[in-house]
Structure 1
């Protein structure tokens with residue numbers, strides 16, 4: 001059974017009243033996965049099992065997170081059913097794919113070579129025609145024109161230079177391979193359930209969390225963590241096109257592919273138009289539940305909050321009215337079991353507000369008002385568009401000018417729901433929300449001393465020590481004849497820096513996240529107890545100047561040239577994405593050439609400790625602009 005699922009925050013149901021909330025996660029016995037929504041799937045920056053980090057120095061060759069998490073899910077279900085065959089299980093199986101960055105196994109990528117050379121316009125038309133032919137969209141539904149809204153527009157494929165076409169096609173090949181890997185993964189899980197005799201007694205719910213992401217913007221990128229700052233370098237991306245999708249790349253596709261992946265809807269993830277939140281929902285259950293025949297279609301409006309009450313009804317459970325002696329909050333969803341059983345049943349979900357990044361929307365009985373808000377412009381009723389989603393589900397014809405009373409009514413309903421559900425303040429676009437921190441967060445920017453054997457310092461704490469500011473690393477180390485290895489590393493293939501010893505000398509490398517590796521040979525270090533200092537100075541313009549000192553004296557550098565480098569790009573806000581390691585470079589390495597030769601490259605001598613001392617922010621760092629940004633934001637609150 002395939003249907004539509006709309007995602008965001010709260011809901012109103014047409015039945016007699018809401019259930020009370022019931023946190024199903026409370027019954028979990030096991031957990032395995034990543035805590036961030038994205039990572040290098042070949043070398044995840046942090047795995048967590050049962051609420052504790054999984055310590056990994058080096059992943060096996062050929063490791064891929066989708067394969068790993070599938071193995072774990074199957075093992076958990078097998079263990080649960082072997083332990084107590086009579087006990088039901090609940091498995092929440094959330095993939096890291098297909099969130100950016102885009103990674104896939106090489107053999108899966110190879111299957112899609114050349115598949116997308118015709119571009120996103122051709123793919124969009126092909127998918128729309130197939131949707132019509134298979135009945136996924138009803139007759140009369142129109143394909144909107146290519147996205148052309150300012151700041152959201154997509155260039156015609158035919159106008160892209162040949163190099164950009166070749167690069168863009170490769171990004172989509174990797175994305176397709178990621179989707180393929182999920183199909184394989186889900187198939188393996190179902191096969192395991194069948195082997196255990198559990199598949200025909202299991203309710204399966206399969207869906208996505210939002211529309212297609214436009215975060216690769218116009219050209220796409222091989223360096224997603226730094227690309228979010230607006231950096232674009234097509235030539236650098238082309239230079240490493242063969243590595244796209246592998247462990248040395250952090251890629252994301254251009255927003256033209258997001259448009260095609262959102263067919264037949266408009267716009268993208270983060271928007272409140274249908275392209276931002278309307279996704280497929282597939283439900284399968286035991287025959288005795290009386291659900292729809294396999295492959296049948298439903299188009300009734302359904303919302304993410306409806307899944308829990310639906311599962312409760314199907315399993316015959318009642319939602320508790322209290323938790324730990326306190327009244328439970330009302331559950332906002334409503335069961336769509338009647339829709340699953342009867343194609344003509346009315347939708348249970350009558351109305352719904354949505355909000356994301358300043359965009360607003362409100363649905364009621366087949367009509368929806370929605371806005372496409374431009375940052376740092378006035379919010380107001382002038383932004384509302386109106387669509388009849390029954391006749392025009394792809395939002396091609398704005399009827400706001402013809403139905404002013406309906407617009408006013410739905411806009412007022414949105415306002416009431418927004419105040420009732422803590423939507424305000426809206427994101428006005430000044431970016432100040434990314435900079436201000438709760439009281440007490442200052443502690444995370446204080447100096448820290450790390451000793452060998454310390455697990456990787458958590459990435460957000462690590463970032464506060466270095467982000468667009470000056471800082472000094474002081475390494476107290478014993479150097480013996482022939483000692484070599486990493487002294488300290490911060491980051492991964494998405495951007496970072498590493499300090500190491502070899503051939504009797506100290507070296508510093510900086511990975512800008514776009515495939516450029518800058519290396520400083522600071523010269524020899526004599527055997528004995530030494531203090532190596534690496535000072536990163538932030539003069540402004542998002543660069544660091546680097547100087548190395550040994551026992552308080554300036555390093556001589558290779559050939560006596562001095563241990564200094566200038567204008568290394570500052571890394572922020574998502575790079576370095578891995579935290580700080582002492583004595584080796586765990587998981588995804590900062591320097592791939594160093595990793596190919598030595599792996600994590602543990603230091604062979606003795607490190608006493610490594611101290612990070614944060615200095616002042618750069619003169620033009622956002623931290624120095626908070627009040628100015630507040631003033632900008634107040635203009636539009």
Structure 2
């Protein structure tokens with residue numbers, strides 16, 4: 001059976017590519033077949049329990065080495081499932097006559113194929129080739145509406161950021177291969193501490209850019225917000241995870257990482273989780289809110305990775321097990337509820353024509369299935385039981401409390417995780433309430449019925465998966481021991497039993513069943529009774545209007561002001577001094593603190609200074625040769 005694994009994976013990659021080349025209806029069938037083929041390969045690899053599979057292929061520049069181990073299998077699951085659901089969703093969401101429909105479809109099909117290559121690559125050359133294909137495919141998928149200035153700007157920011165990250169990866173692999181003499185992704189023990197630190201820093205930048213690690217996340221909000229919703233779902237649900245996979249794979253190459261490496265990731269994760277959740281709660285743009293929510297969820301995953309690396313370096317295998325198990329579980333769970341919420345956003349945008357939360361409202365009447373899916377996704381995203389968002393965080397919490405018994409400083413990350421959960425809950429209450437409850441705040445953007453089956457079917461499947469993931473946790477959590485063993489062979493996998501997953505799952509299932517039974521009983525008891533429709537309390541207004549409702553911005557205003565060090569809002573508020581003040585305007589925006597407050601002003605200043613250097617580009621070849629000579633002499637002196 002092992003011989004079938006590689007043909008099935010190759011078939012999955014080719015079918016994904018073909019799904020983008022053919023018509024939408026045929027393409028979604030091929031995408032589903034691609035996912036099925038890949039999932040069978042992963043299931044065989046898991047069921048057989050075979051040692052890591054490797055495959056070497058001849059190539060003009062050498063040999064490409066591919067491999068499949070439990071860590072690769074864990075990340076292949078979202079790579080296969082989410083793009084297939086996105087292809088089905090796109091057939092009802094993305095118009096076939098769109099000016100960039102063909103280009104976007106091709107890029108969307110190439111994207112999962114490239115990610116399969118990233119996950120199975122076992123040498124630096126193969127990894128970088130697949131990494132670049134993934135980056136370019138994502139760029140063309142993001143820039144579908146490139147006739148809009150905001151889309152062009154965000155897609156170019158993404159392209160620049162991802163290529164800066166790729167340059168860091170090239171430098172890291174160059175330094176690493178210079179010491180090991182090979183490009184294969186194998187553990188490099190015995191490196192000098194300075195070399196280990198340099199390579200680790202380069203890997204953190206290279207993979208951290210893709211993972212949206214704060215402060216390297218500057219491309220993420222704009223790209224996720226301005227891409228088509230099915231592209232945003234795959235970017236957030238899967239592409240960001242490739243950065244996490246890269247960090248974990250890099251950790252297997254550097255077995256001598258010190259405790260400071262894990263502490264750094266833990267600190268960055270805590271900062272990013274609180275900052276991302278605060279920025280999400282402050283947004284009035286539906287998709288930017290979800291984008292910043294991705295920043296905080298990836299930061300939670302990073303906290304798990306940092307805890308695992310700290311435990312490996314400190315000689316506490318239980319911390320490694322709990323941290324990595326929590327990180328992988330949150331990778332899976334985030335790959336379920338975040339694409340679900342982006343699909344919900346796409347349905348709302350189609351039905352209302354806007355993504356401004358301050359103009360939305362009352363959409364549940366026109367979009368009942370979307371509203372139910374949003375409710376399930378919001379509970380999961382907020383990390384609330386009984387759905388799946390809390391499972392990974394539970395493992396990380398247990399790991400942090402154990403780490404606090406060894407040293408006090410890891411305990412600081414636990415309050416950060418708790419604050420993140422509270423802010424995530426605020427953001428989800430704001431999103432679901434502003435979009436689906438009450439009445440439309442702007443009649444021009446009142447929702448009209450628009451729920452094609454191609455769009456609601458993926459949402460329903462993901463919502464059900466968010467519930468099933470909790471009940472099935474006792475079945476797949478033990479397998480995480482094999483994933484942990486890739487990062488740290490000989491780890492204390494018995495620590496997985498320290499988290500009462502079965503008890504929690506059964507308890508939550510019982511609570512959910514009890515609530516459902518009560519709801520059904522109440523419905524049966526009230527069936528057939530006459531009901532009177534009366535107006536709600538109007539707060540003293542004889543004829544209340546939709547404008548009296550809280551807007552999304554006003555709902556989160558207090559939290560936004562309390563978290564000004566993270567959000568840095570821009571507010572233009574009038575001073576109302578007269579007894580009968582004249583009409584005035586109020587506006588508030590929450591720009592990205594890194595891109596809009598730091599990078600963009602610095603780039604603008606550089607744009608005013610750098611043109612002065614054009615005097616060195618005058619067309620005289622002799623001067624250019626002199627520049628090269630001076631650079632070579634400087635490099636020789638430096639060496």
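Just so you know, all these numbers are worked out from the coordinates, no wet-lab data involved. Quantities reported herein were computed from a predicted structural model and do not represent experimental measurements. Cβ atoms are built from the backbone, for glycine too; each structure is taken alone.
Assuming -22500 is helix-only ellipticity at 222 nm (-39500 (n - 2.57) for each DSSP H run of 4 or more, over all residues; to 500) as calculated from a single structure, say which of 1, 2 it is.
Working: 1: -7000; 2: -22500.
Of the options listed, only 2 reproduces it.
With distance in nm of label points 7 Å out along Cα→Cβ at positions 158 and 246 coming out at 3.6, pick the structure among 1, 2 it was computed from. The value was obtained from structure 1. Sorting 1, 2 by Rg/Rh (Cα atoms, Kirkwood Rh), for residues 366-413 alone from high to low puts 2 first, with the largest value.
A value of 132 for volume of the Cα convex hull per residue in Å³, for residues 174-293 alone, calculated from one of 1, 2, originates in structure 1. To which of 1, 2 does the computed value 14.3, 39 (Rg and Dmax of the Cα atoms in Å, for residues 526-589 alone) belong? Only structure 1 yields this read-out. Comparing relative contact order in percent (Cα under 8 Å, 6 or more apart) across structures 1, 2, the highest value is found for 1.
For distance in nm of label points 7 Å out along Cα→Cβ at positions 86 and 350, which of the structures 1, 2 scores highest? Show your work: numbers first, answer last.
Working: 1: 4.4; 2: 1.7.
Comparing 1, 2 by distance in nm of label points 7 Å out along Cα→Cβ at positions 86 and 350, the maximum is at 1.
Given a computed value of 46, 29, 25 for semi-axes √(5λ) of the Cα gyration tensor in Å, which structure among 1, 2 does it belong to? Working shown, then result.
Working: 1: 46, 29, 25; 2: 40, 32, 26.
Matching structure: 1.
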